[in-house]
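Coordinate-derived values only; no laboratory data. Just so we're clear, the structure is a prediction, and the values are computed from it rather than from any experiment. Cβ atoms are built from the backbone, for glycine too; each structure is taken alone.
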Structure 1
Amino acid sequence: MLRVLDITSKDILQILRDHKIFMFLLIMPITFTLLFGYAFGGFGGGSSDPRLPVGYINADGSWLSQKLGDLLSGSDVIRLDEYPSSQLDRLEGLVADEKLAAAVVIPARYGQTILEGKTARVVLIGDTSTPTGATVKSAVYTAANRLDGAVHTALIMERVAGDEMPFDYAFEQTLSAWEDPPIRVTETTSSAIDTNNGRNQSLAHTSPGMMLQFAIAGLLTSAQIIVSERKSRSLQRLFTTSTRRIHILLGHYLAIFLITFSQFIVLLVFGQLFLNVNYLRDTGATLLTAVSAALCIAALGVLIGCLAGSEEQAIIFALVPMFVFAGLGGAWVPLEVTGPTFQTIGHLSPIAWAMDGFKNVSVRGLGIESVLLPSAALIGYALLFFFLAAWRLQVSQEH
């Protein structure tokens, strides 16, 4: 055990002397997290109005048309942008250029027509065959029908009850009745789900993605240590001592693991404190994922060191897995937006399993049971990589 720790401490000191390690383990992942987060809207304002913009012209000016405007303004799906009557042509152009979802024009004598008990029409400018146009049409149709129904009800009540049910009172009572319908649909969201805005969703993906990608890139220095020992034949001389091959591998492996896990801890704390990525929603689950991912990446580093015959090969063997595993495993683009076939292929990459574990906690609000399968997959990859490294080391020793 002491021989393992001696090799580990020697590797750690040698790794930390290389200033490039800090660039790959800390500076690059933080920089690219911020860049990708900005590109995907992680730092956009969260206070924008999500409703559809709809142009609005009131050519009537009556109190009933004003009331209709109030109903439309209170809609949950459309947002009115008012324009003067003289800008009708401009309004049509904005709709045609898709800068507005649609436009609503209240024609002259709209209020008077309703009070006369006749059907008053509202002009809607837009393509109602599209989902957006149909949504606007439904919102306008609903508001106009409520107003028309309230006016007709008030006229009937005034005609029947006279002074006991004046028009204004009956109208307000009928209109307010729509605010408390007998059937109401209430949408609830689990408190485990983060509903802040798209910023958290974007950064919750880019933060672990860049952390995992550059952890693999950081294997470059670690692998070069093993390559250097082989080229200088210090590794072969070590074989002539009582130090067993497994001790040598474990020593290198433990050094890479400790460096990688330390990187994860620093970047997880950075993500929690500065990016509002909720890694600490379940600390145990996050740590289990981080440990499993570090075990897997450390085993990959040992394998690269055993396979590479030169520093140039070590660079290639470190960068190629970084790009392949990161791209395939969803470090750049979430696998959730791809089809089921690509998602299945993507999970051939250990990065995909690590991303599942971190996002199950920070995005989906799940507990430690949700990271057991990803962690098991990562440990399986770690055993595979370590076995291949041991086999490669034995073959190279025999030759």
Structure 2
Amino acid sequence: MAEKMELNEVEVWDGNMAASQALRQAQIDVVAAYPITPSTPIVQNYGYFLANGYIDGEFVMVESEHAAMSGCVGAAAAGGRVATATSSQGYALMVEVLYQASGMRLPIVLCVVNRALAAPLNVNGDHSDMYLGRDSGWIQLDAFNAQEAYDLTLMAFRIGEDVDVRLPVMVHQDGFITSHTAENVRPLSDDEAYAFIGEYPMVNPMLDLAKPVTYGVQTEEDWHFEHKARQHHDLMTKVFGKVEEVFDAFEKKTGRKYKMVEEYFMDDADVAIVALGTTVDTAVFVAEKLRKEKGMKVGVVAPRLIRPWPHEQIVEALKGVKAIGALDRSSPNGAMGMLYNELAGSLYQSDNQPVLTNYIYGLGGRDFTVEHAEEIYQELLANAEAGKPTTPLQQFVGLRGPKLSFY
């Protein structure tokens, strides 16, 4: 029997420790892992918990991140509660197996500590890996700080393991800015956390020899289309209700409220920044500052749920806005950024047609500053007043050298 860990009402944890404590409290059966910066402490902490008797599960050390997710797929198919963590190049190596996990409807939880992709090599945080896996069929949640990394990891198990969902879930946090920054975190007790998640509901386990099942079947043109459209895509569009249900249950348990699309100062906002990750806190700070000091009607919208994409909630959050800045922390490599394209797709058929501008920022861990946010808000207000773009549609924020902008 695993020992309980005595936790304080308020702990000082970084995002990695917060995520690993949630994994411990979930009483996972198997973690298969290959460490990579900056997510290494998540699985390292799990190994520590196991060695000291706080976990009854198994820690499988493998030869690569591809093997790590393959091990997770096998353990989940066998009937276990399974999780792991990764970043960047390791995440990229996992991508092939991510599609296997979602296609087989295995509710694995993956803690992704966002980091830039090579080349050139970079170990700091941006959203390149987050964007890489957005269409892999996983439910994807985004944490803005350490408390949220803890909370969302707990909720990920309950969402993914719901018998009407049975899909894998990623929880993203920003490399180093969240993963290695110590903050106050208010955890649940071990008993409370496990009671919230619940016992693992095994569905079609391969080790139930009385009811043989097959995983990893092949479908060609006769059934592949139906599998992808009728089972997987249709199922993903029905996840919204389950996410809201779990968010509501967590609020009743802790008092901490989560929404699929978070809104800050949006009641009367003329312009809005739409952002992900730790950038949200900076944008909110600046929005409050500009409102108090200059009376500017500025706000922030932050998608908490990245996949499935909360189309209706995004449209509702931005319904009164005249100009929007879509902030993408990943190189678009010759196109508009992912967040820009998602927003454009959502707003195209809506009654509101705001001016939409794409800002590329923070690649490879470059700071996004208060000054950057203030400059963006000034440009958005000019766009709102003019009713059209007054600057190029895509700009690179904080880039050294001559200004780089497109379209």
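Which structure, out of 1, 2, was distance in nm of label points 7 Å out along Cα→Cβ at positions 134 and 214 derived from, given a value of 3.6? The read-out comes from structure 2.
Taking distance in nm of label points 7 Å out along Cα→Cβ at positions 14 and 294 as the criterion, the top structure among 1, 2 is 2, with the largest value. Comparing structures 1, 2 by Kirkwood radius over Cα pairs in Å, which one has the largest value? Once Kirkwood radius over Cα pairs in Å is tallied for 1, 2, the winner is 1.
Structures compared: 1, 2; top value of relative contact order in percent (Cα under 8 Å, 6 or more apart), i.e. the largest, recorded for 1. When mean count of other Cβ atoms within 10 Å over residues 166-173 is calculated for each of structures 1, 2, structure 2 comes out greatest.
Matching task: -21000 is the computed value of helix-only ellipticity at 222 nm (-39500 (n - 2.57) for each DSSP H run of 4 or more, over all residues; to 500). Pick the structure from 1, 2. This value belongs to structure 1.
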